[in-house]
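Please go over the structures that come below.
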Structure P
Amino acid sequence: MLRELRRVSLRILVVEDNALNRELVEDLLVAGGHHVECAVDGAAFYAWLRAARPVDLVVMDVGLPDSDGVTLLGALRRDRAHARVPAVAVTAHAFQSHVDELRAAGFDAVLTKPIDTRSFVDEMERAAGKRR
């Protein structure tokens, strides 16, 4: 008997200060059937963290005007409610050494900009499955 596979809808927090990048990522994820919440900077991320809203994945730009992704990842990992939530870094720096540093810091995946719109949703779904 063949069983139909259904895609699971994820709750995703996107942390991105650039409005165009944020809208692109949000549009791709929503079109993929996922629920998206956005934070425009580190302050908004910390407000989300204090509110303890559950998510399945955090996707964050690592170069924010008021913080950096590694610092925010540390706060995420120290928070009891979100410590095991997978996190994906998005960076404009494509140097392998930078990607390696972000992975060593604890990101579950690292994507470089510009993102590949054809595979982005699949990559986010794979990243969400790593820690759930």
Structure Q
Amino acid sequence: MQVCSKFGLIMVITKMGHLHLFEISSCSQISKSRVSNDTVFVGTRNSKTDGALIVNKAGGFISVNVDEGSLVSHIMNNCPQIDGKSIGAQLAQKYGLPGADGMFMEQFNRAVMSQDFAKAAQVAA
């Protein structure tokens, strides 16, 4: 298990080579995939990318990283089982990630139209 503090995520890599990705504040699963067909021997944090480095029993070396540019849009568009739009926007706002610009513009315009300038300023900030 690796905490990706740069993105607000937790990576869980199982012995059987499955990767489960969770959003840290709600512990909502946002992704799962198989990263190794062979049994995982050891894994550690990759401090350069805030991902994980894995070695499997066949001697294969695997680097698992988060695509910063598409993380928020993936959560917002592919996670209907959780409130993906809300969680994606929170991650974008808290960690400065791209992908929720359209949603922020919509919130800003809605606040200005309803003359809630304090809310508009908060969204702009």
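FYI, it's all coordinate maths here, none of it is from the lab. From a predicted model like this one, the values you see are computed outputs, not experimental measurements. Cβ atoms are built from the backbone, for glycine too; each structure is taken alone.
The value 14 for relative contact order in percent (Cα under 8 Å, 6 or more apart) was derived from one model only; which of P, Q is it? This value belongs to structure Q. Name the one structure among P, Q that helix-only ellipticity at 222 nm (-39500 (n - 2.57) for each DSSP H run of 4 or more, over all residues; to 500) of -12500 was derived from. Derived from P, not from the others. Please compute FRET efficiency 1/(1 + (r/R0)^6) of positions 49 and 113 (r between Cβ atoms, R0 = 25 Å, to 0.05) for structures P, Q and give me the label with the greatest value. Looking at the calculated values, the largest one is P.
Suppose you compute Kirkwood radius over Cα pairs in Å for every structure in P, Q: which one lands on 15.9? Computed on structure Q. Can you say which of P, Q returns 4.7 when distance in nm of label points 7 Å out along Cα→Cβ at positions 41 and 89 is computed? For distance in nm of label points 7 Å out along Cα→Cβ at positions 41 and 89, the value 4.7 is produced by structure Q. Source structure of the calculated read-out (FRET efficiency 1/(1 + (r/R0)^6) of positions 33 and 65 (r between Cβ atoms, R0 = 35 Å, to 0.05), 1.00) within P, Q: Q.
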